[in-house]
Structure I
Amino acid sequence: MATGLGAFLDPEEYEFEKFERTSLSLAEDEELSFNFDIAREFALESGSFELQFGAKARMRQKTYDLQLDVYDGFDGDFTLADILGRQDYDLALIDPVPGVNQSRRFIGANFGDFELNDLDTLFESVAADYDVEEDIYAFYLLGRYETADLRVIGGVRVEHTRNDVRANLVEFVEEGAIRDGEELDEDTIFITPTGFAREYTDWLPSLSVRYDAAPDVVLRAGVFRSVVRPRPGQMAPRFLIEENDDNEREGEFGNPDLEPYKAWNFDAAAEWYFSRNAVVSAGVFYKSIENFIVEANFDNVTFNGIFADEALIPINGDDASVFGVEFNVQSELDFLPEPFDGLLAGFNYTYTDATGDLGDREIPLPAASKHTFNAMLGYEKDGFSARLAASYRAGYLDEVGGGPDEDRYVKDHLQWDVTVKYRITPKVQLFGEFINISDEPYIAYQKGPDGERLLQYEEYSWTAKGGVRLTF
């Protein structure tokens, strides 16, 4: 029998544990909306004024139904040696690895020899299901004042939201655990339907100003109140508990009590159109945010009457603020001599400083990168078009843990893409796209006292597609 490194590299030492098959993954999103608008314009000596009123009703229902079959037994011998593949992972040596095609062929040829785990199948399938209804009734009043070089738009929008959300509390309790004072003699799943309803109203005023300071200079400024509602999957009362025979409970919860993300937004910008097909602009923005949403880990928590020793729950933070500046320049270099008069160039950059307060500590706002930019160099002339683009996003906080060393971060990402097009006739065009030609990986990690701890590393390689586009 092999030991040590020999056992680690021997594919026959890795025996089959389980595989999962999705036989149903049905997401339905139905939406019905009605709206009407009424406007009246008044002529003034110094310009015009338009008064507008409207209303909108949107009724939405989103459901999800999953059937995930879990197979954890095999009638015979099945090891990694039966489906051995070739490693294409460059970060580290992780041989032996399964091959995707080999796995599919083996499972397809031997499907009748696998054994369905009814308990795990029931748990995974029922745990994912939900039904979320969201009705929004909105009314607005808007005024627009306009002269030859000035436009001012101001108004208020009122939105009333009703939610009705349903899912399940699903508890997987191991044999030997104590339930209602009695010891269970086998693994058992307990399913309890859950449902919550609520409604709330938001007032959303706004004011924006555009001023043409010169024929080629535009100044803009605005302030407005905004609201972003939680995603249906975050609100759905899906409460998942796995309890071992020592009655230790690990959970993952949805949160039907999530408040919508609300913010006051301020922005100002200046644009200079310095030639016929060129613009340079700069702007500044600020957001004051309430109730931002993060995924957080908790120990010894009771949530909606359900206790867990460890739990992952989406929650509202306290307050957050975002300050940023942005710069953009786009130009066709048609002033150059032929054949260089078809060159194009563009660049935009945004700096964002976003922090949030969780009560006991301050964190970077999740998914907010401090630096982002896009750069493009292209050529367009005589039916031919080509562009080389670079997109950069600095690292960001992805998920909040129980403490700073448990927070999950994502590394910075720089991606290069190429697109090429050639129009043969007004109705026929050849095209090709090459995405992520630099093979930039996705890396997630935690910051620790002794260095970074790798959590996830994914390589996607590059993607290419091409064809003929016909216009009729």
Structure II
Amino acid sequence: MAPKDPAMKPSVEPIGPPKTSETILTEPVKRHPHFDSLHDNDNYGFKSLFDSLNPQDKKGKHWYEKFTIRGYTQVRFGRTVGQDEVGADPFMTSDRSINGNAEDFSVRRARFIIAGDVSEYLYLYSQIDLANTLPSTTTTFFSQVRDLYGDVYLDKDKVNRFRVGVSKVPYSFDSLQSSQNRVPLDRSDAMNSGTNFNERDLGLFYYWTPKDKQKLLKDLVDGGLKGSGNYGIFAIGVYNGQGLQLLEANTNLHTVARVTYPFELPSGQVVEGSVQAYTGDYVVTGTAIRPRGVGTAVVPAGTGGTRGLLDQRIGGTFVWYPQPFGIQAEWNVGRGPALNDAQTRVEVRSLTGGYILASYKYDSNCTGIYTPYVRYQYYEGGYKNFANTPYGTHNEWNFGVEWQIRKEMELVVEYSLVNTPNLNALTAAGTPSYRNFDGSVLRAQFQINY
């Protein structure tokens, strides 16, 4: 008989009753505390679905082999289901397909993104939208640059970086959060009106993000917790100020600064608080109206030119990430261009507003993730990206549910109670130039991620 190999050890059976298929099914699934069943690793998020399913060693690759191609498309169907007959026609600032006349299917966004590291010190990000409608036209599906910037890293740990080009202005969690990740269909008027409703501008920004916060901010997006992405723990920068779709109109740059701090509680719950502010001078475009419906049509004073009017805000943010219950709230105050009550002049007026969003994230483990939500938003102030900067009061309730069927598809159904100024000026005699739409809207959106 051959002698036993001393290196070989007898196998030892585990102590305790053997596991059956029933006990295996009832055992809790162990996951990263920031990840759900559809985002159980960090190979999804800012990477393409192909790369997440086919991980490869990138050592030795050329820079052009490190780039990723991804995007998403949002198809909507909306209808006005009720309105005050003596009020204005249906209108929603963030969804122009709601108008009371032609409300059917629309493509809200069709984004195509190319991004990647050119080197250890340069990251390139390019995003175009293929579903734009030019002002004063009835044709759609024009392409437009949404982002085109380079991140210049000052160190290999990517703690310090400058962002140069067209990108989001670091003001408001709601504005920085990608539409691909956001639960409600649209951003809030109160916060998004500060960045001209397109969140972006051409400028130069500095971001500081320690390594531990880089990972946490990435987990909050890749793990399905609706994070905003990495816009720095501290951010400061300058930008044109007129907005993405308009040429700069004066020699005054807007200045913005933001401080945010996400942190994890011992329970694994992540909380984030932020403070942000900006200031600058904004040039308002003008169009002829009959002030309060009386007299001849004239362009309000204070519009046009190159000097601009004071435009400044300060806001606060609180986020209790949905694990599973979530709260997101923001409020800002400030001063900005707005039409006066006589509707004869655009002047600097005070503004205030914000929102609160409550949600509950239910992970079914078999049919996807369901996130019912309710949001209230309020805003009183001017709308600077519309001609004459109409002044009004906005109240809106949103009730909806997001169903994330799989990583690559999700469905949102939302019912809204809206009381908001219709910002399309009326010029008929005896009719106020701007009136409020008071009604209800039902919308559904199917999103494709790729």
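Throughout, read-outs are computed from the coordinates displayed, never taken from laboratory work. Quick caveat: nothing in here was measured; it's all calculated off a predicted structure. Cβ atoms are built from the backbone, for glycine too; each structure is taken alone.
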Where is relative contact order in percent (Cα under 8 Å, 6 or more apart) largest, in which of I, II? II
When distance in nm of label points 7 Å out along Cα→Cβ at positions 119 and 431 is calculated for each of the structures I, II, which structure yields the highest value? II
